[in-house]
Structure I
Amino acid sequence: MNQHYTPRVLDSLVIRLSDHDRCLLRMVWTHEVLTTHQLLQVAFDNDHTGRHRLVKLNRLGALDRFRPRPPLGSAPWHYVLGEAGAAVLALEDGVTLSEFGYRRGQALSMAYSQRLAHTIGVNGIFAALSGHARRSDGCRLNAWWTEARCKAMWGKHVRPDAYGRWTDNGHTLDFFLEYDTGTETLDRVAAKLRGYASLAAASGIDTPVLFLTSASRREANLHERLRLRGSLMSVPVATATQSQEPHEAIWLPGNRTEGRLRLAELARHFGQQRRP
């Protein structure tokens, strides 16, 4: 473990971190980077308290943060795991900081990564669903697997941006998420269905694939391509745009041209599923 984190230093740090803090640190590590708003959605009931705690965790070195410079306007703080936070999590796991896999420079390099906007976008869906579930009776985000975990599980066939399981008032939907930022051609996006068809054939599980697009016109054009390919490959699909809450009635199934459904309603629309 890093020579600066002697047992005495670590003990002092651990005492200053609550169970809630450590859960938050592990969540940031799992998702790579989360904005202030996303962390407030997921982890805090009071925004003022949450902002104050995030600043405190940053000062302790448990979290690092950076603020990107967009062409227009300003960006929120983006939080990544700090070295002190990584040392605490490594101690919990009974491994060294090196074995834990943390490198501060690598964590902070997300600030300059071409993947930043995409990663933040995907994490925004996680935060929106998790935050809604925290504040709503009958809703629960039962599972959320990151791109890295999905790749480890299904990489032979597909590499979804996330896998989720969402429950809303008795309806439970398993789904794969494809978060489209508009950088790929529509034909290339639609071609991803081949991998999902291969996975469905291998596993016997026809999990719906949800495509979240950057604009309504792009969604309409993608939906038409997916409608044709999805029917040929028997892959259940639905599309939506990124401007609305993901649990709401924004999803248009691939076998429809109108009549959007809530996220959980897709489970009934596509029929009973066997879970991955």
Structure II
Amino acid sequence: MDDGSTKHQRTNREICKNYTYIELPENVGRAKIRNLFLKHAKNEYLLFLDCDSLLIDSNFLSNYLDTLKNKPSIVCGGRIYPDKCPSNNQRLSWKYGKFRESKPAHLRKLSSNKSFMTNNFLIHRELLDEVKFDERLTQYGHEDTLFGFELSKRNIPITHIENAVLNGEIETNEIFLSKTEKAIQNLVKIEEYTKNDTEFIQDNKLLRSYQKIKNIKILIQFLFTIVKPSIRLLLVNGIVNLQLFNFYKLGTFLETKKAADFSTALSI
């Protein structure tokens, strides 16, 4: 299924001519396009892989098939990043991915639903039909966070196995920062959708951090306004400290939430 990326449609048509291939006239978002597969897939399980995922295990499919003997509802295989950073211009995405996202199955199992990622997972069609990804989220970010939380509320555990794919397309620092900012916009929306659910807040590191500094948020926001250009310049130029990146995300969350609250107040 092509999400309206006209740049690749000619290539996709040739590659997929012997398969079921659907072109969407526009990009409908990461949540809706995943739900749309239910209309076209015929089998019991659906396997989702991001298009930049590289298979590194010749037993990749059989590893998933082996798990089906236990009839799981949903299985995550995980992701890893290259051992070396491709370039300084990709250091932020690479470092964040390698040290925050690349986790073996035994660590992902410790918080199975919080560790859910959409880049590499297998799901029973009945479960996807029941829960679905929230289509109100039309841009990048945190649709997997919300989906994992919805499964948790239904007491549906996520099975984690060692079946990682390699992230084959490390984004530039600028693109990764832009996507992070969009993801934070989504997180503010999700907080509203869940009506500030305390369990959801406790499940998310950024929201927990916000709760801790809530009483001094004006001071933090003022400080962030002063240092934001300098921090962004450092990150864009590949001078990456993940704690500094955490502060950048917190400051961006404060800005985004303030703008959203102001917009809501105007509409009342």
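Every number in this text was worked out from the coordinates using simple rules, so none of it is lab data. Bear in mind the structure is a predicted one, so any value in this text is a computation, not a measurement. Cβ atoms are built from the backbone, for glycine too; each structure is taken alone.
Can you rank I, II by distance in nm of label points 7 Å out along Cα→Cβ at positions 226 and 258 and just name the one with the largest value?
Once distance in nm of label points 7 Å out along Cα→Cβ at positions 226 and 258 is tallied for I, II, the winner is I.
On distance in nm of label points 7 Å out along Cα→Cβ at positions 90 and 138, which of the structures labelled I, II is highest?
I
When relative contact order in percent (Cα under 8 Å, 6 or more apart) is calculated, the result is 13; to which of the structures I, II does this value belong?
Matching structure: I.
Consider the structures I, II: one of them gives 19.5 for mean count of other Cβ atoms within 10 Å over residues 114-121 as calculated from the coordinates. Say which. Walk me through the numbers on the way to the answer.
Working: I: 15.4; II: 19.5.
Only structure II yields this read-out.
Where is distance in nm of label points 7 Å out along Cα→Cβ at positions 178 and 250 largest, in which of I, II?
Once distance in nm of label points 7 Å out along Cα→Cβ at positions 178 and 250 is tallied for I, II, the winner is II.
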